[in-house]
Structure I
Amino acid sequence: KHLIEFRNRFGLTVPDEAASKAAFYMPAEGAEEIKYLKQHREALGGYLPIRTVKCPSLKAPGDDFVKPYTTGSADKKPSTTGVFVDLLARLLRDPELGKWVVPIVPDEART
């Protein structure tokens, strides 16, 4: 009953017998529905999804970038948060990498 109401509401060309049996319905190859689906699938680039990543290769910072972290901090014990903030700030100032770094601070860090 509901399938017949659905068919009538949307003007589908499903025969009464197929609608009453709830049989699988496939529109004809030249039907407007098939043309629409194929047209939009072609506009999306085909039937299989694909993701092509196009990004430039980035040059890693040199040894001088990590030197402050490998030489130690004398008698002062650095906190992990302090080191991370310093590292992030240095990455942001780097002319090559700075434009690619997006600092996101979680809510937990603000409390």
Structure II
Amino acid sequence: MSIIANRDTRAVIQGGPAGVNAACRMAEFCHLIKAPLNVQAFVFPPDAGKTAEIPFGAELVSIPIYKTVAEATQNHPTINTSLIYVGPDRAFGAAKEALAGSHIQLVSM
């Protein structure tokens, strides 16, 4: 089995409440292993322009929400991974959007 995620992985999460839930769990893990939070942005068009507050230890980290993956990678050029937390009817479109740019090297659903 290959390890495809490492300390250099920087993620954008596509999806709304399920994506925020995943980011919270990721933040708990990152805090436990004393690593920086690797979630850089969310993509959820209905909430674009807002931020999501993610607990990271005793702090709250504000993560911006964008309308598109292209907008997220433009504002956060270190993003190299997309984690997709959308319904099955939108998953294919979300994966195509993530892979359309040159920044994303890994997509996980």
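Taken together, the values in this text are just the output of simple stated rules run on the coordinates, not laboratory data. Quick caveat, the model's predicted, so the values are computed rather than measured. Cβ atoms are built from the backbone, for glycine too; each structure is taken alone.
Tabulated data
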read-out	value
Identity of the structure behind 13 (criterion: relative contact order in percent (Cα under 8 Å, 6 or more apart), calculated), options I, II	I
If mean count of other Cβ atoms within 10 Å over residues 21-28 is computed and equals 16.4, the structure in I, II	II
Highest-scoring label, criterion being FRET efficiency 1/(1 + (r/R0)^6) of positions 45 and 61 (r between Cβ atoms, R0 = 41 Å, to 0.05), among I, II	II
Entry that produces 1.00 once FRET efficiency 1/(1 + (r/R0)^6) of positions 13 and 53 (r between Cβ atoms, R0 = 35 Å, to 0.05) is calculated, selected from I, II	II
Parent structure of the calculated result -10500, given that helix-only ellipticity at 222 nm (-39500 (n - 2.57) for each DSSP H run of 4 or more, over all residues; to 500) is the read-out and I, II the choices	II
Given 0.99 for Cα Rg over 2.2 N^0.38 Å, calculated: source structure among I, II	II
